[in-house]
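Asks: Each structure below is given as structure tokens.
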Structure 1
Amino acid sequence: MSPDHATWVAIAGPTASGKTALALAFGLERPVEIVSVDSALVYRGMDIGTAKPTEQEQAQVPHHLIDIRDPKEAYSAAEFVRDATGLLHAIRQRGAVPLLVGGTMLYFKALFEGLDDMPPAQPALRAELEAEAQQRGWPALHADLQRIDPVTAARLAPNDSQRIGRALEVYRATGQPLSSFHRRAAPDPKQPLHIDGLPGALLSLEPLDRGWLHERIAQRFDAMLAHGLVDEVQALRARGDLTPELPSMRCVGYRQAWAALDSAQAEGRSALNERELAQLRETGIYATRQLAKRQLTWLRSMPARLALPCDAPHAHTAALQRLRTLLD
């Protein structure tokens with residue numbers, strides 16, 4: 001499917017697939033503004049572990065929805081839809097092309113399909129679930145979720161306490177799986193995608209060789225460690241008002257670094273030893289690979305996407321040409 005004329009393009013893909021580089025390169029050709037579709041980039045002070053665009057890159061092409069929340073604050077999918085939709089219209093009024101760039105698939109789903117009303121929070125039920133997790137562990141509760149709501153469980157990591165807890169809370173409060181509240185029809189692959197009446201396209205960067213992506217993930221995590229990921233997390237811990245249960249600290253890389261620093265602190269040290277650094281590298285890369293797997297699963301369920309092999313020869317040049325075709 002190719003829309004007759006896209007007024008925006010979403011560039012999605014698993015982590016480390018080259019989304020940012022593609023968007024920045026296209027920004028050299030024509031007036032472009034990037035709307036970040038990334039639940040980690042919204043947080044201030046979280047730069048290294050999120051691979052946040054540098055100040056130079058953000059000066060090169062205007063970016064939006066970056067550094068808009070303190071790490072102790074939440075940012076919901078509904079807030080993202082409100083903000084991103086307003087930005088799409090504003091960017092077009094300025095005569096620029098909106099590029100929606102990122103890998104937070106819940107945000108994309110909410111933009112394309114909308115969000116149904118969710119049941120309100122149930123603090124008493126959540127407290128019961130937290131106590132149960134203390135006894136059994138979150139992976140066990142994830143297994144429970146797999147039995148009652150496999151659709152939701154498939155997109156969550158076994159230790160994603162926030163989202164597993166919310167899904168089980170909804171089920172216990174209503175008797176219905178969380179996925180049943182997402183009942184809007186999927187986009188018709190024969191028709192252009194629309195966001196608030198504006199037609200557009202979803203460009204999906206997907207590797208043919210999973211090993212290629214795994215190597216890039218490892219290289220990027222090594223670069224994060226070299227550039228001070230552990231120091232960044234130490235500074236966040238030193239604030240004193242953040243906990244590992246917050247959405248910001250549940251982000252891949254931050255969660256693993258926080259746990260490693262907890263281990264060192266338990267032994268009376270503030271710095272990681274060689275063994276702990278090696279373990280952090282292993283767990284961080286593994287968690288990032290699992291994230292990429294979930295991202296690809298979601299993308300491949302989207303019939304309206306335009307898939308491009310990001311590891312093919314001359315993939316970057318081909319993707320740029322596809323962008324030009326979509327927007328000309």
Structure 2
Amino acid sequence: MHRELDGLVLHGPEFEPVEGRVVVEDGEITAVEETATDSDDWILPAFVNAHTHIGDSIAKEAGRGLSLDELVAPPDGLKHRLLRETPRSEMVAAMRESIAYMRESGTASFVEFREGGVEGVERLHDAAADSPVEPVVLGRETVAAMEAGDGFGASGARDGNFRTERTATRAAGKLFGVHAGERDAADVDGALDLDPDFLVHMVHTHDYHLERVADGDIPIVCCPRSNLVTDVGLPAFDRLAETTTLALGTDNVMLNSPSMFREMAVTAKHADLDAPEILRMATRNGAAIAGREYGLIEEGRPAKLQVLDGGSHNLVGARDPVRAVVRRGEVADVREVVL
């Protein structure tokens with residue numbers, strides 16, 4: 001299928017605003033042309049949400065006043081009890097709604113830490129079956145769940161050593177991620193000992209932890225809205241960005257909507273990072289963790305794109321479109337998502 005998208009194109013790794021056109025052939029960007037256009041559209045890469053728990057869609061805003069452990073710690077945190085109690089059909093329907101929202105808000109793919117073993121992985125596959133949004137499903141709890149999905153998502157080194165799961169995941173050539181440094185730094189060394197493909201949170205770290213991260217070139221997924229809700233603090237974005245590649249994730253749907261616009265806006269207000277870096281965290285960097293080639297508008301890349309209405313009441317008159325996308329963009333500005 002041939003398509004031409006005209007407007008202000010946020011081109012390449014620096015998201016250089018170029019007035020012109022993106023040409024798409026059979027799902028691939030075949031040209032980015034600089035040319036005059038009357039369109040108010042802004043064309044940018046679709047997002048990759050690098051850390052989610054969308055099974056929690058069955059428990060939005062549950063657990064007010066509970067601590068982090070009371071909310072989400074396995075096996076008896078509130079979310080785990082609710083996940084065990086929820087019928088399959090209800091959970092699949094709830095996850096399907098979250099996936100639909102992700103599409104509406106410009107997300108092409110998400111990296112899911114999926115509870116519930118093989119059954120949990122299968123529920124997510126069912127929920128995503130009719131959507132163009134691509135889940136990267138990391139099973140939890142068992143090697144069999146890893147084998148049923150795209151890798152293994154470990155809860156954290158304080159919950160077990162996960163060496164068996166790490167060995168099996170490596171042998172399968174799949175993705176291995178682990179939570180670390182969320183409530184304190186006590187589990188960071190244990191997580192790093194697993195030689196993960198990426199880390200999630202890293203709110204609490206010591207200098208030698210970051211030296212190990214740099215030596216291993218291990219990406220970190222930051223989830224600032226979740227960290228604020230659970231009152232664990234915020235990561236040292238600037239220091240982490242100097243150490244390794246950062247991506248963004250919205251974490252538990254129980255706590256926050258899976259909106260990458262909101263995640264970018266919170267990051268922009270709490271981190272001394274420029275707008276292109278934050279937009280990369282929400283697009284190309286997450287795609288790289290997921291092993292996908294999209295996340296940038298360049299010839300030869302998959303056409304995973306979103307089109308914003310640059311003439312919306314929210315965006316019209318913006319002097320810096322990249323900064324505007326990061327700090328004030330929202331789902332209401334999304335005119336179309338091309339997946």
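Asks: Starting from the value 53: which structure in 1, 2 was percent of Cα pairs over 25 Å apart calculated from? If you can, show how the numbers build up before the last one.
Replies: Numbers: 1: 53; 2: 49.
Source structure: 1.
Asks: A value of 0.05 was derived for FRET efficiency 1/(1 + (r/R0)^6) of positions 16 and 160 (r between Cβ atoms, R0 = 25 Å, to 0.05); which structure in 1, 2 was it taken from? If you can, show how the numbers build up before the last one.
Replies: Working: 1: 0.80; 2: 0.05.
Label of the source structure: 2.
Asks: Let me ask something else about it. Tell me which of 1, 2 gives 14.2 when you compute mean count of other Cβ atoms within 10 Å over residues 80-87.
Replies: Among 1, 2, the structure yielding 14.2 for mean count of other Cβ atoms within 10 Å over residues 80-87 is 2.
Asks: Given a computed value of -10000 for helix-only ellipticity at 222 nm (-39500 (n - 2.57) for each DSSP H run of 4 or more, over all residues; to 500), which structure among 1, 2 does it belong to? Before the final figure, lay out the partial values.
Replies: Details: 1: -16000; 2: -10000.
Of the structures listed, the value fits 2.
Asks: Give the label, chosen from 1, 2, of the structure having the highest value of mean count of other Cβ atoms within 10 Å over residues 40-47.
Replies: Numbers: 1: 21.1; 2: 25.1.
Structure 2 comes out on top.
Asks: Assuming 51, 47, 37 is Cα extents along the principal axes in Å, for residues 72-263 alone as calculated from a single structure, say which of 1, 2 it is.
Replies: On the way: 1: 51, 47, 37; 2: 46, 36, 30.
That value comes from structure 1.
Asks: State the single structure among 1, 2 that was used to calculate relative contact order in percent (Cα under 8 Å, 6 or more apart), giving 21.
Replies: Derived from the structure labelled 2.
Asks: Rank structures 1, 2 by FRET efficiency 1/(1 + (r/R0)^6) of positions 232 and 288 (r between Cβ atoms, R0 = 30 Å, to 0.05) and report only the one at the top, that is, the highest.
Replies: Numbers: 1: 1.00; 2: 0.70.
Across 1, 2, FRET efficiency 1/(1 + (r/R0)^6) of positions 232 and 288 (r between Cβ atoms, R0 = 30 Å, to 0.05) peaks for 1.
Asks: Consider the structures 1, 2: one of them gives 2.5 for distance in nm of label points 7 Å out along Cα→Cβ at positions 104 and 224 as calculated from the coordinates. Say which. List each step's numbers first, then the result.
Replies: Working: 1: 1.5; 2: 2.5.
Of the options listed, only 2 reproduces it.
Any read-out appearing in this document is the output of simple, stated calculations on the displayed coordinates, not a laboratory observation. All figures in this text were calculated on a predicted structure; none of them were measured in a lab. Cβ atoms are built from the backbone, for glycine too; each structure is taken alone.
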